[in-house]
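Each structure below appears as structure tokens.
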Structure I
Amino acid sequence: MINNILFICIGNICRSPMAEGLLKQRLPEKAVYSAGINALIGAPADRSSVQVMWENGIDISAHRARSLGAWMVSGADLILTMDQDQKRFIELRYPESRGKLFRLGEFGHYDVPDPFRQGFAAFRASHHLIVQGVDNLVARIGHVGGGRTPNNEPAAVRHSP
């Protein structure tokens with residue numbers, strides 16, 4: 001069963017807080033959290049992230065950035081990065097993440113670009129991709145009940161036939 005879901009980005013102030021807030025709204029019964037590979041520890045979510053989420057009915061203003069730790073990786077049932085480079089970094093640094101680590105855009109074959117210091121339009125574009133990834137995730141978790149496939153792959157991210 002997939003109950004603990006971890007989102008990862010670089011600073012934990014833009015993309016992963018948006019993904020965390022969105023999935024918490026969609027699946028309130030799950031433990032959803034986020035962290036950064038190079039987090040701005042204690043910093044609030046970027047104002048543009050807060051604004052774009054607020055426009056979509058989600059308040060992430062209480063978010064504070066935290067750094068990725070081994071305990072988070074081991075405690076997560078599913079780990080989702082925003083891009084391929086982050087995924088590779090985590091695979092190398094935390095080999096125990098293999099099998100439960102994917103990009104949020106894995107099945108759409110896309111990365112979620114970092115909007116940091118790119119203007120509000122970039123935050124909206126990243127938010128749009130995050131919504132697509134979270135919608136796909138929610139559909140997969142709901143469709144298969146969040147269990148495991150026969151080859152022990154998380155059902156939430158099982159590849160389509």
Structure II
Amino acid sequence: MSQTITPAPIRKTLSVRAPPEKAFEVFTAGIDRWWPRTHHIGKAELGRAVLEPRNGGRWYEVGVDGSECEWGEVLLWEPPRRLMLAWHITAQFTYDPDGYTEVDIRFTDAGDGTTRIDFEHRGLERLGAEAGSTIARMDSGWGQILGLFLAAAEA
């Protein structure tokens with residue numbers, strides 16, 4: 001009898017000293033202010049990170065040379081409560097339009113002007129045989145990236 005092991009999603013929870021509207025706006029429209037320039041998959045250095053504000057919107061990078069490189073798309077746009085993205089980036093950190101995992105971010109009013117952010121990157125079994133070694137790197141990377149978002153949202 002064979003058994004399939006499905007990797008657990010990457011989950012992060014943080015509290016932001018900002019109302020949900022501001023937290024959502026900084027995460028989406030302000031993504032270029034906090035996304036690390038080292039985290040890109042295009043050949044050129046990252047010039048700009050872009051997240052289009054609508055269901056079906058593109059999530060991509062623009063290189064310093066003007067080239068564009070897709071990362072994914074917006075699957076669910078529900079400001080200021082929820083954002084779900086398709087992540088079309090493989091275990092080798094290249095773009096694959098046919099494969100994807102999901103990034104689900106929920107913004108919940110926690111009172112006193114704070115927002116609870118529940119972050120989940122799931123479907124990691126779709127990364128294939130290299131999922132195990134890639135997930136640890138992704139978990140660490142998301143920790144760094146969300147820390148930068150937190151700083152920007154509270155500025």
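No lab work stands behind these numbers, since they all come straight from the coordinates. What you see is a predicted model, and the numbers here were worked out from it, not measured in a lab. Cβ atoms are built from the backbone, for glycine too; each structure is taken alone.
Computing log10 I(q)/I(0) by the Debye sum over Cα atoms at q = 0.09, 0.10, 0.14 Å⁻¹ gives -0.29, -0.35, -0.69 for which of I, II?
Working: I: -0.25, -0.31, -0.63; II: -0.29, -0.35, -0.69.
It traces back to II.
Computing helix-only ellipticity at 222 nm (-39500 (n - 2.57) for each DSSP H run of 4 or more, over all residues; to 500) gives -12000 for which of I, II?
Computed on structure I.
Hey, distance in nm of label points 7 Å out along Cα→Cβ at positions 35 and 59 derived from one of I, II reads 0.9; which structure?
Answer by label: II.
Given that Rg and Dmax of the Cα atoms in Å, for residues 83-138 alone, derived from a single structure, equals 14.1, 45, which label among I, II identifies that structure? Spell out each step's value before the answer.
Details: I: 12.6, 37; II: 14.1, 45.
That value comes from structure II.
If we compute distance in nm of label points 7 Å out along Cα→Cβ at positions 75 and 107 for structures I, II, which one ends up with the highest value?
Ranking I, II on distance in nm of label points 7 Å out along Cα→Cβ at positions 75 and 107, first place is I.
With distance in nm of label points 7 Å out along Cα→Cβ at positions 19 and 131 computed per structure, which member of I, II shows the largest figure?
By distance in nm of label points 7 Å out along Cα→Cβ at positions 19 and 131, the leading structure of I, II is II.
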